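Structures given as structure tokens follow.
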Structure 1
Amino acid sequence: MKRRWTEQEITTWYDAQPWITGFNFYPSTCINQTETWQEFDHKRVTDDIGKELSLAASLGYNNLRTLFPFELWRVQPDIFFRHVEEFLSQCATFGISVMPVLFDDCCVPKSLYQPMEFGKQPEPVPGYFGGSPVTCFEATEKVGYNPTDDEGMAEIVKEYITQLAAHFGQDERILLWNVWNEAGNSNRGSKSLPMIRNVFCWLREADVSQPLTAEVFASMPSCPFPDEYLRDPRIESEIELAMLELSDITSFHYYGDYLHMRLFIRRLRAYGRPLICDEWLHRPMGSFIQTHLPLLKKERVGSYMFGFVNGKTQFNEVWEYLKGRPSMDTRLWMHDIFRSDFSPYDPEEIALIRQCNADLKTENGL
């Protein structure tokens with residue numbers, strides 16, 4: 001569609017879908033995007049992905065959210081498109097569609113930025129979220145670096161979007177496009193806003209068939225999350241208001257407790273569009289499968305919990321700034337629901353996921 005979908009159009013589209021139930025996918029045997037998407041050891045990674053997708057299908061998930069590697073496209077476009085095609089085909093085999101993330105403001109300062117280096121990747125450092133002490137979840141005033149910041153990037157990004165739309169803009173395996181992850185995070189303010197507007201425009205000029213979204217995350221001025229975020233989620237920043245204005249469907253992140261999740265959903269309903277929560281599940285902060293998944297299903301808010309099978313990225317570890325806080329039990333796993341051997345972190349969670357995901361097509365009259 002060459003323009004933003006109207007409220008009626010996006011509501012009609014959303015109502016025709018089964019309840020969207022999914023997760024943020026990072027293969028447990030890969031420590032970073034390079035290891036996931038590069039040519040080196042590709043068969044092993046593909047086999048590992050297949051095992052995890054099979055596990056996801058057994059729980060009734062119908063979608064996943066994952067980052068497409070813009071930087072791989074820049075240096076090896078043929079490999080990029082071949083591997084994305086293989087991945088989408090794998091997902092489709094298990095009845096799982098995809099919400100690709102195209103760019104990301106959750107990032108480290110330029111002094112810590114590490115471009116893709118192909119080949120064998122480092123092993124995780126025990127005890128750190130992400131598998132490394134180098135993380136964007138730090139109490140810092142430095143501004144995170146995004147490769148789209150560099151001079152002359154507009155034409156490169158436009159070419160990427162044009163090629164992506166030509167390959168996948170009518171592909172039913174892609175449910176919708178997540179244009180930008182957490183715009184404004186990492187002390188970036190509105191730095192990405194001009195490029196974000198461009199990407200939305202270029203996708204619409206290409207007439208992609210899927211809706212577009214870029215989420216809000218409660219006016220968090222930077223990482224780490226301020227305490228106000230947990231008590232009173234709200235939308236106030238310029239860039240988040242712009243995401244609401246640009247998006248066909250309203251998406252959001254929220255890692256707080258049940259009562260404040262309800263409050264946030266109620267506030268976002270005022271924007272008149274269907275809702276998708278594309279990041280949640282943070283046990284130390286009170287975001288639990290047992291409370292939040294039934295709420296999201298009841299409200300018919302699309303659901304993507306964070307993580308799936310625990311592995312090299314060590315998403316069970318809390319962010320560094322949370323360690324030692326007396327207000328939360330950081331012994332609890334932060335994200336993920338399975339251990340690396342596919343045994344559940346908490347069998348009660350798995351039983352509830354199966355229950356919530358059961359008979360989705362029947363429930364929606366499809």
Structure 2
Amino acid sequence: MTRSTGVVELDEHDRSTLTRWARSSSVRAGLAMRAKVVLATADGLGPSAVSRQLGLSRPTVTQWRDRFLEAGLDGLDDAPRSGRPKVVNDAIILAATLEPPPPQLGVAHWSTRLLAHELKVSDATVARAWRHCGLKPWRRETFKFSTDPELVAKVHDVVGLHLNSPEKAIVLCVDEKSQIQALERTAPILPLRPGLPEKATHDDARNGTTTLFAALEVATGKVTDHCYDRHDKAEFGDFLEKVARAYPRRELHIVVDNYHTHQHPEIQAWLEKHPRITLHVTPTSGSWLNLVEVFFGIITRQAIRRGSFASVKELVTAITLFIDGWNDRCRPFVWTKTAEQILPHARRQPTSDARH
């Protein structure tokens with residue numbers, strides 16, 4: 001933008017905001033008119049042409065063009081009036097954002113327009129302050145603390161296996177991904193094209209489910225798998241048999257979560273007959289310590305979610321093909337954090353200074 005020539009050049013954000021103001025029925029009439037002035041000037045019209053088009057005086061057109069060149073979108077706001085100075089800076093917007101909206105608004109968090117109306121500034125000013133302060137009121141993340149009385153011991157046990165596996169032993173992470181649905185799209189999937197993403201219908205037909213049991217070898221990334229119709233103790237016991245046959249005469253340390261079937265008396269009895277196999281249980285709400293969960297996320301994103309399956313058999317075939325390819329290109333899963341780094345974030349603190 002150059003003041004001397006009066007040339008207005010708009011970036012994508014400013015043009016989008018000005019266009020919204022100019023077309024909105026809820027924006028103040030004065031602000032909408034100023035937005036039209038800037039847009040017309042940016043399209044190459046001179047002050048005289050803009051004044052005739054919008055029914056304004058030439059000095060008014062020049063004034064708002066120059067105000068935009070000097071201060072951007074904020075320059076289109078009304079100037080503070082004599083005797084009533086009001087300055088709204090990032091600190092004021094930050095403080096207002098951190099307080100909940102008034103109950104009468106009936107909303108859970110501020111939007112740029114609501115807060116802008118409350119503070120008598122433009123929504124662009126609020127949005128700019130939020131970007132500067134890293135605020136995203138519309139987002140919410142979840143957290144969960146473990147209440148396991150053996151938390152410390154279990155974290156040290158599992159993390160110790162990941163960081164320093166026993167000599168001449170194999171560490172496996174085992175779990176089941178239950179209720180995987182064989183979803184068939186109601187129309188063929190449209191393939192990827194230049195400039196266009198792959199497209200699939202939002203609706204689908206459900207053709208049954210399967211449960212994937214997987215054992216991830218931490219040192220190599222190799223996966224041993226089998227699909228079952230159910231995921232009870234019988235299926236878990238059968239899968240342990242398959243894992244034992246896949247690693248004959250080797251000491252195995254198997255990480256599992258605290259699902260009740262993993263600790264069933266029949267499973268414990270089987271383990272007593274196979275002393276070379278030891279189960280290591282993750283703490284309550286700590287299944288993320290089991291690295292096979294990472295693999296489940298990968299196969300979901302890369303194979304299951306993107307597919308269309310007319311039957312459970314097709315789904316199981318797709319899972320098997322993916323894991324066969326995975327085992328051809330797999331790499332070790334490397335754990336980096338120690339138990340001492342993890343534990344402060346896994347336990348609820350006795351006190352908290354959080355305001356809300």
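Which structure, out of 1, 2, was log10 I(q)/I(0) by the Debye sum over Cα atoms at q = 0.15 Å⁻¹ derived from, given a value of -1.58? Please report the intermediate quantities before stating the final value.
On the way: 1: -1.58; 2: -1.20.
Of the options listed, only 1 reproduces it.
For structures 1, 2, which has the highest computed value of distance in nm of label points 7 Å out along Cα→Cβ at positions 113 and 201?
Top value of distance in nm of label points 7 Å out along Cα→Cβ at positions 113 and 201 goes to structure 2.
If relative contact order in percent (Cα under 8 Å, 6 or more apart) comes out at 22 when worked out from the coordinates, which of 1, 2 was used?
1
Who wins on FRET efficiency 1/(1 + (r/R0)^6) of positions 9 and 121 (r between Cβ atoms, R0 = 30 Å, to 0.05) among 1, 2, i.e. which is largest? All intermediate terms of the calculation are to be shown ahead of the outcome.
Details: 1: 0.10; 2: 0.80.
Of structures 1, 2, the maximum of FRET efficiency 1/(1 + (r/R0)^6) of positions 9 and 121 (r between Cβ atoms, R0 = 30 Å, to 0.05) occurs in 2.
With distance in nm of label points 7 Å out along Cα→Cβ at positions 153 and 281 derived from the coordinates and found to be 3.0, which of 1, 2 does the value describe?
Clearly, the read-out refers to 1.
For which of the structures 1, 2 does the calculation of Rg/Rh (Cα atoms, Kirkwood Rh), for residues 289-344 alone return 1.03?
Computed on structure 1.
Work out the source of 2, 10, 18, 20, 19, 15, 11, 5, 1 here, i.e. which of 1, 2 gives that when P(r) over Cα pairs in 5 Å bins from 0, in percent, for residues 129-256 alone is computed.
Comparing all candidates, it corresponds to 1.
Read-outs throughout are calculated quantities, based only on the coordinates presented, and are distinct from any laboratory measurement. These numbers come from a predicted model, not from an experiment. Cβ atoms are built from the backbone, for glycine too; each structure is taken alone.
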